[in-house]
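Chemist: In the part that follows, the structures are each spelled out as structure tokens.
Nothing in this text is a laboratory measurement; each read-out follows from the coordinates by a stated rule. Keep in mind it's a predicted model, so treat the numbers as computed, not measured. Cβ atoms are built from the backbone, for glycine too; each structure is taken alone.
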Structure 1
Amino acid sequence: MSNWRTRLVEMKQGQGLKAQLVRGVLGVGGLKLLSMPLTLGASVLLARGLGPEGYGQYVFVLSLITMLALPVGPGIGQLITREVAKYQHSEQWALFRGVLRRSNQWVVLAATFFLFVVVSAACWYAKWDANDRWTLLLIASLLVPLFGFNTIRSNTLQGLRHVVLAQLPDLLLRPAVHLVAAGILLFAGLLNPATALGAQIAGTGVAFLVGALFLKRKIPGKVRMSVPEYRTPEWGKAIMPFTLLAAVGTLNSQIGILVLGWLGQPEDVAALQIGMSGSALVVFFLALINLVISPHIIKAREEGDKVKLKMLSRYSARAALVGALPIGLPLIFIGDKIVHYFYGDEYINSAVLPLAILTAGQLFNVACGSVGQFLTMSGYEKDTLLGQAIALMASVALAVVLAPEFGAVGAASAVTAGLVIWNLVLAWLFKKRLGFMPTVIG
């Protein structure tokens, strides 16, 4: 017992790789554990309060706006994480300030253009009804600038290795405000797809404001004192593969929702979203580990430490799989009871099988390890893009064929097939570039 306590104290206070990873995982993991009931509660509340048709409309529009906001979202985010970590390590404070300023300018420019296009189209096509897609898209478009500024804030903190503070607003404040606002709307009899989007906007706005305060406190003083320097052509060239990578990655996960939204019924969209929400729990540990290890991957690559890279890969894959199995197996084998308990009988016939299919695919994804994260943070984002593009082509072809005929089951099958193909291609590229296998047995 004494030895165990000693090791725990060393792990908590040490500065070694394992100590840093454990502290980061425990911190972000704690936030995600607190976030899960909030996110699940909002999903259940909306699914029950809006019904299959209304929930399907809400999910489709939110999925569409997420795709359209990619140029100011995940694409620029990965670039910021990499550049901030690199400039802090080399103490290039002027470039640090320059990349942040250019990023904010890009968000303002891109979001303004996007809002102009959406507002112009909505004024022509919208029916100004709470269930009208153009009306809902106009409301949801207010999320675009918030997504962009939130991305800059969280990825800058992540690059500075403040991974817990980086995730706290999005993991706790945003779902908490969303849940409370949606609950008030339901209690007041005002809940519909339009007001549900309003609740989402409120949560995202609060998360941005609090996150901005965190960043103001944690950004190095030397950054504020520096005159910004710019490498605009270099950053502009790098952001394109990052954006394309984020686009195909998001499309791979959202293609079922988008195809069903256009070619199927809103009820099918609702069923697929329930399956995706459940299966997303399987990658809980892999996602939080990816957040923690990104700066360490960059540092190991900068130092040419292949042994540390291999340790990072092995530890992350094994830890993620150990955490995924107790979540995934019940979702596959007793999914009907889980859906009944949380979402009600009206979703059992449509959501149980998609949930099982998507969960099986995510278990395979976890077993393959952090292939995309390692390649991207190691400077091989084009390889990651290639794997995503191949998987996307397969997913799109299968979704267009299967989704109209088989509804949520067909869309879930298409998404899962793309996920498997993506991991197989990236595992091969990972071995080629880094020299070792990325899976749990690597």
Structure 2
Amino acid sequence: MNDRNRRWSAGVVAVVLALSMAACGGSDASTSTGPVEVEYWAWSPNNEPVVAKFNATHPKIKLKLVKQADNPTTATGLRNAVAAGQNVPCLVQNFGEVPSLLAEGLLADVTTQLEPSVEKKTFTETAVKGVTVQGKYYGVPTGAAPTFMMINRAVYDRYGIAVPKTWDDIIAAGIKLKPHGVQVMNLAGEDPSTLVSLVQQAGGTWYAVQSDAWKVGFLSPESLKAARIVQQLVDNGIVANQTYTDRPALIAYFDQGKMVSLPTATWQLANYETNFKRSIGNWQPVDLPQYSDATTFVTPAHGSAMLIPKGCRHLAEATEAGVWINSAKEAIDASYNAETGAYAWPGAIADPSPWVESAVPKNLFGSRRAEAAPIILKATKAGADPWLVGPNYTAVFKELQDQWALAVTKKITFQQLLEHMQTYTVADLKAKGISVAAS
């Protein structure tokens, strides 16, 4: 190994090498002559029929579903299992960013196992990016759900406000709605996802690779551009800060007509359909607002992964099962949820159109229901992922949440948030012994 490689991002590379060695150390070994059992941890609904279909069509592999309570429980359970080196599952529903989970030593290198599917273009390039670190694969691509917006058109029409096309339009709409006691959007105090999405939509990222080090860019032009949008939303007093921690109360608030613009994704629609009472049928699906100077229509589409943990003894079988679950027509068809009338969104494949109609609830959009499918497919096609996650993103995101809570309540500005996060992230990387490039 040359000096340059030896200096490379010490935390990540050490983990990459350790996991590569572990993957080569007989992790696919099995002494059984029967089907190989692959334990699968997941908490989302309707996994049972997918697992049953896989088992019925794959005689050499048996998926064993172990239902989890929720995302945090899964994260704690996996960390404990990997640390103990015992009872490690081979497939896990994702609960974090792949580079950060890799830096924790939680993920196996499945480059060899996944490469044939990547070469066959089973998954989109954007989806594959979500499982890639330094040219190697750590998990099976699940992609991203398309992002668009839904507005309470009845309230927009009541006050003579046009459908917003840009983020500047959203701000202008909020200013017009404010005298009527209506908020244009909600920015929950614990959820900085709006800022993250705006940075991605602008084509930015907070981490980049420069030579043999990580470069941190919270003060990039794209970040500052995103910050200006949320700063105007907050400064004009046109957004609510309803918390996500009390979900029924939040949904009831959305339903009242007091907050009228919701950035959303396909997986959220069934919940609105079920729980909206007063505003059902008043909502309209619309394109995600763009920056006023945008030359191309863009939606953020940062990909996720089905995790294959370090310590899994059957990497080939786990990868085969994960690829099938996330790309096979049989698998997607088996995910049908009779309660919601929808399938699990196939966010990792190029053409989700066979399942898009089912993603649109029957009543939420009223007479505008037919507008939803084209909006969703347009968002899918426009999905871009400039986002690169660094090895300390788990800690960074927790700090970002704290800073976001201060910014949305006007205790600090969003510029100050970004300045703090730049300093914090660089210091945290250095404290972990990871090389950082000069800003």
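Chemist: With distance in nm of label points 7 Å out along Cα→Cβ at positions 140 and 196 coming out at 1.1, pick the structure among 1, 2 it was computed from.
Modeler: Going through each structure in turn, the value belongs to 1.
Chemist: Kindly point out which one of 1, 2 the value -29500 was derived from, the read-out being helix-only ellipticity at 222 nm (-39500 (n - 2.57) for each DSSP H run of 4 or more, over all residues; to 500).
Modeler: Matching structure: 1.
Chemist: Given structures 1, 2, which gives the highest value for mean count of other Cβ atoms within 10 Å over residues 44-51?
Modeler: Going through 1, 2 one by one, mean count of other Cβ atoms within 10 Å over residues 44-51 peaks for structure 1.
Chemist: Here is a further query. Looking just at distance in nm of label points 7 Å out along Cα→Cβ at positions 108 and 252, which of the labels 1, 2 belongs to the structure with the highest value?
Modeler: 2
Chemist: Can you rank 1, 2 by relative contact order in percent (Cα under 8 Å, 6 or more apart) and just name the one with the largest value?
Modeler: Across 1, 2, relative contact order in percent (Cα under 8 Å, 6 or more apart) peaks for 2.
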